[in-house]
Structure 1
Amino acid sequence: MKRFNQFVYRVRGLLMLPPCAVLVLVTLRETEMDRVVWPVGLVVFFAGVLLRVWAQMHLHYRLRVRKQLTTTGPYAFVRNPIYIANTTMLLGLTVVSELLWFLPVMLAWCAVVYTFTVRREEAHLLEKYGQPYAEFLATTPRWLPRLTRRTAPRASVRRFLAPSIVAELHCLLWLVPLVAKEFILHH
């Protein structure tokens, strides 16, 4: 199982391509309510993008900053805000694609892929950070955010806002195929 988790972790981005291909290539049972579907889908999508930016401001994954155990920002509420953000973005894209019937499939796909991904990641981080990470695992929920902030030092992250936005701009590329699909099919 460890090898499988490692494999899924390595190809987690590629594993999101099949359901996204469905969003772009399938037109079966589309919900043709553009005035509702597009605004709602974009709000959900951008909520995911904003969560990724907030997480990036604390985690610094794509930034050239020394990595450390992160327990501030969204990590004070939940262990995996990036994967929650990705799932939120993909659900928003599903709404934008007008394939509302595909929402439970997309959610299930994300749940399976990210469950295996997180198993590998948590084992690695436990090895890397030891007892402090074990305490983080014991006190912070994996998927459903706690509604109260865990007592953690507040981090000064304002200086990471602009670099975090730049680091997450690539997320907007996920919209391009769906905008093209809408334009090609309906204009």
Structure 2
Amino acid sequence: MDVSTFITLGVIGVTSVYLVMIYNNLVRLKHNVSQAWANIDVILKQRHDELPKLVSVCQEYMGYEKSALEDIVKARSAVASAQQSQNMQQLGAAETQMRLGLGNLFALAEEYPDLKANDSFKHLQSRISGLEDDIADRRELYNSSVNLNNVRIEQFPDVLVARMFNFTSRDLLEFDEAELKDVNIKQLFNS
């Protein structure tokens, strides 16, 4: 075997090992995104299961606030639909409506002292608030994983391997601007 053949085989070997390393890193990133989504999915399902209990408890006390309760039910359905299809844009919009609806419901509950004193309501309010915090934390992790994945599949030389094996970018889970605005509590009580 002459030197040029040895060098050629060496270059092919090093290149092959490097491409395998790139591929394995892309696979790891893809699975990190999937795992981060699964973590969000678990919390969304837990909250999904708690919401009917909250609506039921509130209905006993808030007979005149049907629209607030109906908004929660509609938002819950929209979140479930977007969650099933894993459509991040729809999920972000539905989550925004859900959070606004829950904020309105908890603000309206202030007008009902008996409801506020109800142990079931206090427990559910605390549980759902905790789940909301968990969703925010896991959303941050998900978006970080998505960002790492998306950057990596666009960088050279990773982009070549990503295109060859159909690695695709993923959507961030973003909420609408309405959620970022302060809630006007006076307006909620004047509704």
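What follows is calculated from the coordinates using simple rules that are stated; it is not laboratory data. Note that the structure is predicted; figures quoted are calculated from it, not measured. Cβ atoms are built from the backbone, for glycine too; each structure is taken alone.
Sorting 1, 2 by Kirkwood radius over Cα pairs in Å from high to low puts 2 first, with the largest value.
When distance in nm of label points 7 Å out along Cα→Cβ at positions 114 and 170 is calculated for each of the structures 1, 2, which structure yields the highest value?
For this comparison of distance in nm of label points 7 Å out along Cα→Cβ at positions 114 and 170, the top structure is 2.
Mean count of other Cβ atoms within 10 Å over residues 2-9 computed as 14.0: which structure among 1, 2? Could the numbers behind the result be given before it?
On the way: 1: 14.0; 2: 9.1.
The read-out comes from structure 1.
Consider the structures 1, 2: one of them gives 34 for relative contact order in percent (Cα under 8 Å, 6 or more apart) as calculated from the coordinates. Say which. Each step should come with its number before you reach the end.
On the way: 1: 34; 2: 31.
The correct label is 1.
Which structure, out of 1, 2, was distance in nm of label points 7 Å out along Cα→Cβ at positions 58 and 162 calculated from, if the result is 4.1? Going through each structure in turn, the value belongs to 2. In this comparison of 1, 2, the computed figure -28500 for helix-only ellipticity at 222 nm (-39500 (n - 2.57) for each DSSP H run of 4 or more, over all residues; to 500) is attributed to 2.
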